Structures are given as structure tokens and as C-alpha cells.
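Participant: Pasting the structures here.
Values quoted throughout were computed directly from the atomic coordinates according to the rules given, and no laboratory measurement underlies them. Owing to the predicted nature of the structure, the values given are computational and were not obtained by experimental measurement. Cβ atoms are built from the backbone, for glycine too; each structure is taken alone.
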Structure 1
């Protein structure tokens, strides 16, 4: 990864953690707005990391739910 990607991913990780803790997803988008005002390249990398991390979280939740269904399903 490049320095920009590394920094953007670290920032995305932190923003998701703060937004989750606060229960306010607007934190993610307000952070993006601040980045866009100073560096569109950084903002693009940040939003890519946000999308990737949130997609991964949703997919893991789906798999966890599916695994729980299998665990509780009768054996055939």
C-alpha cells in the first residue's frame, strides 16, 4: 500500500470505531468532507477504505448468522 492508502485506511478504521461508539454514522461523512476540502486523493482513499471495511463487516455478520442457523438446524 502507498502512504496515502495506509493513512486513509487507519483513519477509516478510527472513524468507523468512533461512529460505532457514538451511534452516529455522520461522523464518517463529516470526516470525508474535511478530507475533501484539503485532499481529494486522500478523501477517495478514505472512502474506499470505509466502503471495504463496512462491506466486510456486513459479510461477516451474514456468515455468523448463517453459521448459527446451521448449528441450530436438525441433522439430516
Structure 2
């Protein structure tokens, strides 16, 4: 997996203070980080559906159907 979240400035300073024992710097991609934000917001919108957030359905097929229905409704109302 590729790192998407950028390294915090204090962690970067601590790593540099360790010198060669600090390890390699973490590389991050700004475009991937923007896409990550879109995906997280989509999950948060789906969590507004109570049945999806609490996982009331016993069978995975029924849960998937509810997820597809919620996704379609959100897509049509956007």
C-alpha cells in the first residue's frame, strides 16, 4: 500500500534529529490525498443510513443490496 497521509512536522523533525537511525522520509502524493477525502466523505454519507451504520442485516447479500440502494439514492440526489 502507498502512503497517502502526509507526515506531521513534529514527526519529521524528530526523525531528522535521530539522523541515520530515523529511517527514510515518508513520501505522500497530494492528488491521492484529495481522492482519499472524497472517499471518506462518501462513507460518511452512507453512514447516515441507519441500517448500514448498525449492520442490522444478517446476510451479506441483503447488506450489499442496501448499500447499492443507498449509493444509487445518494447519487441521484447529488
Structure 3
């Protein structure tokens, strides 16, 4: 029987990132500043599920949201 690898559910992961940021009481601008971005566009892309954070930014997100990375990423 073939083994199927899990895939990242981009939309669900984005919604999860958005919910975690809100639950933690952070603003998009807070995350932007902590990640060192000049604009908030990358964070909005993450929250829409249009893009995923880089591994470096995923580590930062996990730290500031106080959750393990596997609680941020939603897989199918």
C-alpha cells in the first residue's frame, strides 16, 4: 500500500496563524516588527494562506505565540 505524505493546508494554516496572533493579543504590526519586515504584507499573506513563513520566521512565530511549530501548521 503506497504511503501518502502529509501536505500543508495553506488556508487552514493561515487562519490558524491569524487566530493565534489574535489570541495572544498581538497586532500584525507587532509581528512585523519582531520579524524585521518593513511592511506587513508578508504577514497578511501568511494569514490568507497565500504564502508560508520561512523556517526562520516560523521559529520566531512559535516563540512569540508560545506554541510549538506543529501547533501552527495544519496538515491534510
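Participant: Consider the structures 1, 2, 3: one of them gives -16000 for helix-only ellipticity at 222 nm (-39500 (n - 2.57) for each DSSP H run of 4 or more, over all residues; to 500) as calculated from the coordinates. Say which.
Facilitator: It must be structure 3, since only it matches.
Participant: Upon calculation of Rg and Dmax of the Cα atoms in Å from the atomic coordinates, which of the structures 1, 2, 3 produces 12.8, 48?
Facilitator: The structure behind it is 3.
Participant: Thinking of 1, 2, 3, which structure, once mean count of other Cβ atoms within 10 Å over residues 14-21 is computed, gives back 18.1?
Facilitator: 3
Participant: The value 23 for relative contact order in percent (Cα under 8 Å, 6 or more apart) was derived from one model only; which of 1, 2, 3 is it?
Facilitator: It was calculated from structure 2.
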